[in-house]
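Take a look at the structures listed below.
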Structure P
Amino acid sequence: MSLKKVKQVRADKGFKIWDLIIYAALIVLIVALFIAFVFTRPSSPLTSVTITYGFSEEQRTVFSYNFVTDSFSLLDGAHITVNSEDGQSLTLTFTGEEGEYNTVYIDKTNHSVSVTSANCPALDCVHTAAITNDSSLPIICSTHRMIITSGYVSGTEIQ
């Protein structure tokens with residue numbers, strides 16, 4: 001490299017004004033897309049909820065509740081027990097193996113589902129936010145192999 005070229009490189013600033021404008025525009029675009037995709041998810045009212053036992057190929061539905069018709073299907077009495085039911089709520093006990101349990105609370109008035117207590121060590125399912133609409137995240141207790149989901153997956157209703 002010639003001495004003239006070295007002097008020219010040293011004299012140049014790190015960024016030109018147009019470089020900074022392009023980088024700023026890219027940052028604004030990325031932030032705008034992040035806000036658009038994360039905070040503007042379509043959320044429709046919760047219409048149904050499903051509780052499954054197991055993962056992958058062994059996964060099976062043990063309970064489902066429909067908020068529209070105010071009816072439930074108890075598909076596996078070995079894993080779900082209905083503790084109490086009134087016009088405003090439904091309390092269930094999900095039972096795993098070896099005395100494992102999760103208490104599930106379905107609020108019929110507010111169309112929400114949450115886990116109120118469990119005997120797993122981490123209690124992630126209890127601390128997970130309630131399912132309040134069809135785009136809510138599922139509640140998962142990996143220790144007891146329980147998954148609670150809304151009745152919609154990828155915008156189509158689960159049959």
Structure Q
Amino acid sequence: MTHVVVLADTHIRRSGTRKLPDAAYAHLERADVILHAGDILVGEVLDELGGFAPVHAVLGNNDAELAGVLPETQLLALDGVRVAMIHDSGPATGRGARMRRRFPDADVVVFGHSHIPWDDAGVDGQLLFNPGSPTERRMQPNHTLGTLDLDSGRVVSRIHVLG
């Protein structure tokens with residue numbers, strides 16, 4: 001089994017005081033793989049995450065410093081599961097069909113941008129998964145991150161509220 005910690009929209013700046021909450025580190029310590037769906041802002045965050053497990057990340061709309069470093073999309077094979085990543089999946093209306101067209105071979109599409117946790121079936125069984133944000137909840141009631149437990153093609157997804 002592969003335990004994947006999924007983050008998005010961390011928005012941590014070099015000169016700011018924002019950091020990942022302690023509860024996020026408890027999850028990261030158990031990670032086999034870390035996915036970050038964009039709005040990372042600085043490479044130091046990727047370096048820190050890489051100290052826990054291999055990191056795969058995509059470029060967010062606020063990641064000007066990481067342009068040319070990170071791809072806009074990724075497609076990974078993890079423990080028999082095809083996982084696509086993109087920062088902005090567009091509006092909720094039509095998302096399922098749009099992501100199926102964009103990533104026809106993906107079992108799971110991980111995305112961010114909205115800061116709204118999302119763990120729901122898309123078209124033809126494709127899982128659409130947004131972990132929310134561990135640092136900037138905006139209009140959401142809680143800071144969150146996600147996990148995907150992958151086992152020979154099976155996926156168990158979960159959104160975790162960070163205290």
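FYI, it's all coordinate maths here, none of it is from the lab. Remember, predicted model here, so these are calculated numbers, not experimental data. Cβ atoms are built from the backbone, for glycine too; each structure is taken alone.
Points to keep in mind about this one:
- Of the structures P, Q, the one that 25 was derived from, the read-out being relative contact order in percent (Cα under 8 Å, 6 or more apart): Q
- Test item: helix-only ellipticity at 222 nm (-39500 (n - 2.57) for each DSSP H run of 4 or more, over all residues; to 500) calculated as -3500, pick one of P, Q: Q
- Computed 10.0 for mean count of other Cβ atoms within 10 Å over residues 29-36 - originating structure among P, Q: P
- Source structure (of P, Q) for FRET efficiency 1/(1 + (r/R0)^6) of positions 5 and 37 (r between Cβ atoms, R0 = 41 Å, to 0.05), computed value 0.35: P
- Structure with the greatest value (metric mean count of other Cβ atoms within 10 Å over residues 21-28, set P, Q): Q
- Value 8.7, calculated as mean projected area of the Cα convex hull in nm², assigned to which of P, Q: Q
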